[in-house]
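Read through the structures below before going on.
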Structure P
Amino acid sequence: MKNITRRNFVATAGAVAAASTFGMPAIAADKTIKVGAVQPFSGGLELFGNQAKMGLDLAVSEINAGGGILGQKVEMVYEDNKTDPKTSVERAKKLIQRDEVIAVSGPITSAARDAMVQTMERGKTPLLYATNYEGGMCNDYLFSFNTVPNQDTAPLIPYLKDAGVGDTYYMFGADYVWPRNMFKTATTMINSIGGQVLGEEYTPFGVKDFSSIIRKIADSGAQILLFALPGADGITFIKQAEEFGLMKNMKIAFLGFAETYLGAFGPGKGEGMYAGVPMVANSTEPGVEEFVAKIRKSAGTDAVVSFYVMTHYNSLIALKGGLEKSGEVSREAAIKGMAGLSFEIPTGPAMITPNDHHTAMNMYIAKTEDGTLNIVEKLGIIKPAEQCSS
């Protein structure tokens with residue numbers, strides 16, 4: 001992935017407003033603070049869009065119940081990007097120009113994020129990106145609230161070796177930016193522990209029959225399948241892998257795994273899979289228990305809560321903290337205030353790095369057991385690797 005060259009931040013609100021390609025007026029102090037959301041509510045990844053919305057809605061409810069931000073109420077303006085990069089750009093332009101949002105939450109896919117970046121720059125508007133991704137983004141207007149590889153995958157690979165799971169890998173994922181770049185990074189990590197990659201394979205979205213690739217993976221003799229196929233396709237693959245018996249002879253390290261997948265594979269299926277995550281919903285940590293209880297009170301007692309809910313919640317808590325730190329409500333104030341911000345999230349303390357705007361937070365190794373996701377190792381706070389090349 002190509003890094004975006006970092007520019008010096010324009011220091012005054014007047015300069016920012018003058019420089020804006022969209023020529024947006026300054027947001028009036030007496031207006032409701034609008035925050036946009038470009039999330040997939042259709043097109044294949046709506047599962048993740050709905051998780052994001054639960055977290056955003058709770059954050060808005062709590063912020064407004066506490067008096068808002070600098071005395072102003074917050075309002076979410078949701079747009080469906082249909083899991084499509086082009087639509088993501090169109091929706092972002094609408095939110096910035098017509099709705100005059102102070103920031104935009106989303107999207108989910110790396111392709112949609114990359115497509116939106118220039119729009120966010122031209123609009124001088126921060127993008128609150130709360131999805132785990134492959135790393136490499138360095139931009140004044142992008143703030144990352146989820147994980148990059150050194151936080152989730154780097155600790156997982158040595159853990160699996162030390163736990164006796166194995167160190168030989170087959171890598172299989174969807175044919176787009178995130179899996180390819182994650183596997184590139186993972187290969188370096190596997191080599192660093194003396195492991196070996198025995199095969200690498202990608203698939204387009206929408207495949208219904210994975211039998212040939214499952215046989216190929218089984219025949220490789222790898223101990224671990226490093227897996228990066230999100231959404232319904234990933235569920236289909238795991239179901240077919242279970243039927244084949246693949247998981248009797250190898251373990252799956254599932255990149256991006258969250259509670260949203262639990263139960264989707266069938267009773268007693270999908271057991272023994274590992275992931276590096278920033279939150280586990282059934283944790284007994286007080287902050288997590290309280291957070292999950294609040295989500296289920298607002299979204300329903302059967303609501304599935306994953307780290308995607310938390311990271312999107314965190315993004316609005318950070319926006320509030322950044323604006324209050326700056327002491328004013330503007331897009332520029334949000335950017336300046338969030339850079340270097342320390343704030344509390346359900347899993348404990350978090351900090352946004354001042355230069356590249358990624359988030360240091362507590363991390364965990366988790367494993368699927370007895371139909372749920374459990375913490376098997378607490379890793380403590382892991383700072384994201386520096387994403388800016390200069």
Structure Q
Amino acid sequence: MTVLLERPQTRRAGRLLAAAQLAGSLGDGAFLTCSVLFFTRIVGLTPAQVGLGLTLGWAAGSVAGVPLGRLADRHGARGSAVLLAPATGTSILAFLLVRSPVAFVLAACLYGSCQTGLAAVRQALLAELADPERRTRIRAHLQSAGNAGLAVGAGLGGLALSADTAAAYLTVFVLDAATFAVTAALLHALPAIPRTTSPRTGAPKSAVLRDRPYALVTLLNAILLLRMPLLSVAIPLWIVERTAAPGWTVSALFVLNTVVVVALQVRVAGKLTSLGSAARMVRRSGVLLMASCVAFALSALGTSPPVAFAVLVAGALVQVLGEMLQSAGSWEIGFALAPADKQGEYQGFFGSGTSVARAVGPVLLSTVVIGWGFAGWLLLGAVFLAAGWAMGPAVRWAAATR
């Protein structure tokens with residue numbers, strides 16, 4: 001267990017964490033916008049090779065989160081984060097050396113591991129710096145800062161796409177790597193937290209892997225996190241292939257999602273009062289995500305572009321409300337159910353849901369939604385509904401074993 005900072009110091013730490021989140025996500029926004037075209041047009045990889053490499057990379061990340069989180073528990077979250085931030089930047093520069101599919105897979109595994117590890121260690125760092133009552137609210141501020149950075153970064157990436165030259169893409173990769181150097185500097189400016197206790201003697205090294213209630217909560221959260229590739233992969237494909245909506249609807253829905261999260265995520269997180277209210281938030285998110293799936297399915301009916309656009313916007317608004325509820329509720333659940341002296345390890349495991357969703361989500365959702373059409377949307381909605389409902393009993397089980 002660590003000594004928590006006083007409230008003014010917590011506010012300063014929150015600002016530094018938000019600035020670090022903004023810096024890293026700005027570079028990531030530019031990178032994610034144009035990296036695939038760099039790999040296919042400049043490096044010469046096929047789309048299938050890129051997809052497989054990224055899937056394997058995020059799969060590696062889902063495995064690396066726990067040991068890297070354990071590193072934070074043993075040696076301190078701040079120092080671990082300061083090391084992992086430039087390591088992430090280095091992994092991005094490694095992509096510039098890729099000239100073969102095998103090298104791409106290796107670089108993707110390094111990138112996925114560093115990104116997942118850094119995310120886990122940041123969560124542990126937040127748990128060290130903030131009192132339990134403020135963790136989720138501060139995490140919401142970080143999410144808003146991250147979305148703002150992604151939006152600005154996506155605009156910069158769009159400039160590189162317009163130029164469509166090796167030099168433009170190189171600039172984006174260097175920019176992304178540089179933002180992680182800035183991230184490391186901001187994290188280093190955080191106050192050091194003296195550790196008052198060490199991990200329990202005799203405790204199993206992989207305690208989280210033996211914690212079945214927490215594993216169930218993590219699995220349900222990973223299922224709900226399929227909303228991430230839903231927005232980035234399934235919906236764009238659905239709009240282009242199955243609806244009469246104009247192609248620019250894809251960008252409009254992305255902007256809408258970003259603006260709503262930046263504006264409202266902190267307010268939504270502020271409504272949390274307990275672990276029980278977090279579970280109820282997640283349950284409501286399942287209902288909203290199901291409703292959004294129904295709306296997206298209905299958008300393919302008819303041939304009127306304005307009607308299709310309006311239905312898609314309605315679905316996107318319902319989806320982002322569900323997203324914010326799921327995010328806030330899951331943050332509180334992930335923090336509250338983790339032992340104080342193993343936050344790094346537990347956050348690494350809980351955060352593996354993001355890597356799993358990124359790894360399997362694109363193939364799974366494109367098959368179910370694009371391949372099965374209306375029935376696929378209904379099935380996906382039912383899965384979201386069931387996972388959201390099951391979170392309540394799973395959280396009660398986990399809380400009873402703490």
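Bear in mind these aren't lab numbers, they're just calculated from the coordinates by the rules spelled out. Everything numeric in this text was worked out from a predicted model, so none of it was measured. Cβ atoms are built from the backbone, for glycine too; each structure is taken alone.
Source structure of the calculated read-out (percent of Cα pairs over 21 Å apart, for residues 117-332 alone, 65) within P, Q: Q. Here Rg and Dmax of the Cα atoms in Å, for residues 317-364 alone has been calculated and equals 10.7, 36, so which of P, Q was it run on? Matching structure: P. Which of P, Q yields -12000 for helix-only ellipticity at 222 nm (-39500 (n - 2.57) for each DSSP H run of 4 or more, over all residues; to 500), as computed? Here the read-out was taken from P.
Look at relative contact order in percent (Cα under 8 Å, 6 or more apart) for each of P, Q: the largest one is in Q.
Structures compared: P, Q; top value of mean count of other Cβ atoms within 10 Å over residues 101-108, i.e. the largest, recorded for P.
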